[in-house]
Structure I
Amino acid sequence: MGKKILFLMGFVILTITANGQTQRIDSTAVFLLHRTGETLQDIKSCSFTAITTYDVPNEILGLIKHTINDKVSIKFPDKMKVTSSGDKGNRGLWYNGKKLNYYSFDNNTYGFTTAPGSVIETIDEVSKKYGIEFPGADFFYPSFLQDLLSEQGNLIFLGKTIVDGRECFHIAGSDKTKSFQFWIGNDELFLPVKLVIIYTSDKDKPQYEALYKDWTTNSDYPDSMFEFTTPPKATKVKLAPRENTK
C-alpha cells in the first residue's frame, strides 16, 4: 500500500546544474525503474522472449535493420539458456555455473569457455571477451539504475501507453552519447516490455530496439535444462575473442 501511495502522490522533477549543464531527473521514473530492479533481483528464475532489431550502416543504402528472436531462461544465481534465431543465424547458449557452451544449429558446430560462478558475472565477462550479446542483460544488473543516473543525463516519466497489448509506463532519458526509452509493465511486477536506444553521438544515429514478452517468473526449472549435450557429428570449434579486448 505504501509504495502505491508513493506513486500516486505524483512526480517531482529535480533540476540539477553541474558543470554548466542542466540535468532533469523525474522521481516517478526513478521509482518505476527501481521497482523493476527490485523484481529482477528478488525472483528465483525467469523466462522471456526478446525480439530485437538493430541498425547496421550500409554505404549505399544507409542504415539497414536486422532482427533477432531470443528465448531466454534463467535460474539464479548460476544457470542460463538462450536460443536465438534471426539475421545472425540459429544458435544456442547453455551456462551451468561452470562453463558456457555455444552451439550453431546452422553449422552443427560447438565450443565452450570456462565461466564465472553467476549469471551476471558470466554475461559481463563473455560479452566483453567474445562480443556475445545477451538480450535484456542491463535490467538484471544490481547497479542498473545507479549507473543510469551516474551518466548525468535526463530521466523523465512520460505517462501511460499501450505496447504489444499491455498498458505500460513510458520513460525517456538521454545522456552525452545516446537517448533511450523504457516501457515498464503496469502490473505487480513492473517487468520490462520494451527498450529503445538511439546512439546520438554517431553521425548515422543507429537504433537498437527490444520487445520483451511471454514473461514467466519463479518456475522450478530442472538443472538438466541448462546442460549442453553435443549433437551427433557436431564439430568442435574454438571461441575466438573479439579484437582489442583488454
Structure II
Amino acid sequence: MDYSKYTMSFKDLGFVLLKSAAVTLVIAYLFYDSIIPLIIFPLIFVYIFRQYKAEAVIKQKQRLTEEFMNALKILSANLLAGYSVENAWKEAEGEMHMMYGENSLMLAEIRDMNRKIKLNQTFEQVLSEFADRTEVEDIVNFADIFSFAKRSGGSFVDIIESTTYRMWTKYDTNRQIEVSVSAKKLEQKTMNYIPIVLLAFLKIASYDYMSALYRNFTGIIFMTICLGAYAMAIKLANRILSVNIGISK
C-alpha cells in the first residue's frame, strides 16, 4: 500500500461535492448576489478535492504511526522475553489483531512482512521496504537504527529497547502538542464562520444598505478583494496551526 496516496470512497466524494456546492453558493449569494459565480464550481470542487485527499493522507499516516508504535512496543517486549526478531514479529501479529481488529493498517503490513520472511527474506529487508513505502519519519528512522544495530555487533536487544523508549517519548510529546493545539484549531474553525454569518445577517437584515456592493463594477472589485483576503486569512490560520510532527520524511 502506498501511504502517500488515498483512495476516495463514494462517501468521501459525496461529502466533497456537497461542501463544494455549499461554498460556491455562499460566494455567489453573499459576495456577488448573482448566479454567474456558479461557473467557478469546478475550480472549487478540484481545490476542496485535493485538500480533502491531502488531509486524508495525513490522517492515514497518523493512524499508521500510532499502530506502528504499539507494534514496536510489542516487538521490544518479545525480544526481552528471548524471542528472535522473526518470532517476535510473528507474535506481534496476534497481539495487534487483538488490539485493533481486522481493520488495522499495521496488522495487514505485519502479515505481509511475515509472509515475506517465510519466503526467506530478512526482517531487515522487509522492514526497510515497508519504511520506504510509508515515508513516515518515525518508521524510516527505526528501520535505519535497526539496520545499524544488526551490523554493529553490540547488544542488539538493548539498542532496540532504548530506541523504542526514545521513540515513544517523542511520540507522546507530539501527541500532547497536538492535544494542546486542538482547542486553538476549534477556535479557528469557529472564527472562520463569523465573517460569513455577519455578512449573511447584514444582507438579510439590511439589504438596502448592502445593495450598493452588488451589480456594479466598484462593488464587484471590493467584494472580490474581501473574498481574497478572507480566503488568505483562513489559509494562513490553517498553516500556523498545522501540527504534523514526525509524519513525513
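If P(r) over Cα pairs in 5 Å bins from 0, in percent is calculated from each of I, II, which structure is the one that comes out at 1, 6, 11, 15, 18, 16, 13, 9, 6, 3, 1, 0, 0?
Numbers: I: 1, 6, 11, 15, 18, 16, 13, 9, 6, 3, 1, 0, 0; II: 1, 5, 10, 13, 14, 11, 9, 8, 7, 6, 5, 4, 3, 2, 1, 0, 0.
Attributed to the structure labelled I.
Taking -5500 as the value of helix-only ellipticity at 222 nm (-39500 (n - 2.57) for each DSSP H run of 4 or more, over all residues; to 500) derived from one of the structures shown (I, II), identify that structure.
It was calculated from structure I.
Comparing distance in nm of label points 7 Å out along Cα→Cβ at positions 91 and 203 across I, II, which is largest?
II
Say we calculate distance in nm of label points 7 Å out along Cα→Cβ at positions 67 and 195 for every structure; which of I, II gives the highest result?
II
Among I, II, considering only volume of the Cα convex hull per residue in Å³, for residues 59-186 alone, which has the greatest calculated value? Mind showing how you got there, number by number?
Details: I: 170; II: 110.
Evaluating volume of the Cα convex hull per residue in Å³, for residues 59-186 alone on every structure, the highest lands on I.
Which structure, out of I, II, was mean count of other Cβ atoms within 10 Å over residues 139-146 calculated from, if the result is 19.0?
Working: I: 15.2; II: 19.0.
This figure was derived from II.
Compute distance in nm of label points 7 Å out along Cα→Cβ at positions 75 and 211 for each of I, II and report the one that scores greatest.
II
Check the numbers for distance in nm of label points 7 Å out along Cα→Cβ at positions 147 and 219 across I, II and tell me which is largest.
With respect to distance in nm of label points 7 Å out along Cα→Cβ at positions 147 and 219, the highest-scoring structure among I, II is II.
Throughout, read-outs are computed from the coordinates displayed, never taken from laboratory work. Since the model is a prediction, treat every value here as computed from it, not as a measurement. Cβ atoms are built from the backbone, for glycine too; each structure is taken alone.
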